[in-house]
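Some structures are shown below for you to check.
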Structure I
């Protein structure tokens with residue numbers, strides 16, 4: 001069976017390189033997207049065999065994309081492509097159902113080897129990382145330490161877009177819900193995370209380490225000042 005793949009990364013060069021690598025494997029790229037929300041839509045619409053997934057994605061980060069795929073039991077093989085070499089990241093990612101973990105600076109040949117391996121139903125870890133990481137990958141305690149484990153997928157979408165500086169109206173337009181519903185989600189999120197304001201919510205989101213780029217809630221965002 002020929003390979004079908006989707007690519008989710010917010011850098012044009014990375015998406016281009018992965019497309020070239022997959023086409024070099026006689027595969028077909030059915031979707032190439034820049035945000036986590038679009039990654040979820042691409043998997044649901046196109047049902048690719050493999051998803052090449054960055055962790056730092058706008059609107060919905062890669063770990064939460066994995067959470068969604070796991071919750072919905074979608075049968076896509078996920079190859080996580082990241083700059084992080086931390087053991088904790090490896091454990092979180094495999095704990096959320098990923099099939100491979102490779103670094104963006106690994107060779108295209110190794111990334112292709114990871115894709116080939118997951119197609120066989122096996123897991124793959126970058127050759128540059130200690131194999132001991134794999135031995136503990138997916139251990140429950142790696143997930144239990146994540147405060148976001150209590151949030152629904154909709155709440156994860158809302159909290160990240162809030163941290164990125166979007167207003168309730170803008171979030172509602174992106175997610176197809178009313179601003180009032182967004183506000184209800186924010187109140188639920190604050191209660192679950194034990195924070196008192198949108199600014200605290202954003203700070204906790206940044207500390208989690210999956211929001212792409214250094215963003216701040218600008219003073220133009222009146223909601224931040226009033227929270």
Structure II
């Protein structure tokens with residue numbers, strides 16, 4: 001995983017991206033949006049054994065379907081060792097991610113990253129190895145596909161990921177829906193929109209979370225949770 005040659009971008013693609021970002025900023029565009037297939041944040045797998053009493057954890061694991069149980073048992077062991085939650089995300093390519101962050105730094109931009117593929121909702125702040133924020137990320141859930149949270153319903157997996165990872169500001173591993181991103185000149189609002197059921201009609205649509213980013217003279221402002229009270 002730490003092999004410096006591992007990357008999700010080739011060098012020509014990274015150069016193109018950096019130039020596109022520089023041109024966007026030079027043209028005075030207030031936002032740069034980076035569409036991206038997988039979660040970019042650092043997400044360490046939560047140590048489940050520290051969260052759930054042994055007897056309760058054993059009971060939960062034994063009650064899982066046969067096709068899911070071995071995967072969960074393996075994940076519990078790997079998370080104990082501090083491995084990432086998903087090696088198929090940018091966490092499997094940390095050196096490449098750092099090269100991308102350096103490209104954003106050189107372009108002088110702090111984009112909004114949009115991600116998918118995880119079948120879960122995410123709101124993340126992305127930091128480089130030096131502790132500087134390089135981007136803000138919204139990850140969308142699936143429309144109907146199952147997620148890890150659906151397979152371990154007795155475990156608050158989203159809350160566990162939030163607690164274990166400073167970059168993860170919000171995570172829901174079970175809700176289904178989409179992200180609605182609204183851009184205005186001075187602010188961006190990301191809404192995590194969900195449906196009450198994927199099994200039948202009719203359904204109810206609601207906003208699970210709503211976050212606001214102000215555009216200031218020096219860049220992006222803080223990520224604010226502006227979810228309306230239930």
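We did not get these values from a lab; they are worked out from the coordinates using the rules stated. Since we're looking at a predicted model, the values are computed, not measured. Cβ atoms are built from the backbone, for glycine too; each structure is taken alone.
Of note:
- When distance in nm of label points 7 Å out along Cα→Cβ at positions 38 and 190 is calculated for each of structures I, II, structure I gives the greatest result.
- Structure responsible for 16.8, with Kirkwood radius over Cα pairs in Å, for residues 22-157 alone calculated and labels I, II on offer: II
- Top of I, II by distance in nm of label points 7 Å out along Cα→Cβ at positions 62 and 118, largest first: II
- Source structure (of I, II) for Cα Rg over 2.2 N^0.38 Å, for residues 110-149 alone, computed value 1.44: I
- Label whose coordinates, when helix-only ellipticity at 222 nm (-39500 (n - 2.57) for each DSSP H run of 4 or more, over all residues; to 500) is calculated, return -8000 (choices I, II): II
- Given 31, 25, 13 for Cα extents along the principal axes in Å, for residues 70-125 alone, calculated: source structure among I, II: I
- Which of I, II yields -0.72, -0.95, -1.40 [log10 I(q)/I(0) by the Debye sum over Cα atoms at q = 0.12, 0.14, 0.18 Å⁻¹, calculated]: II
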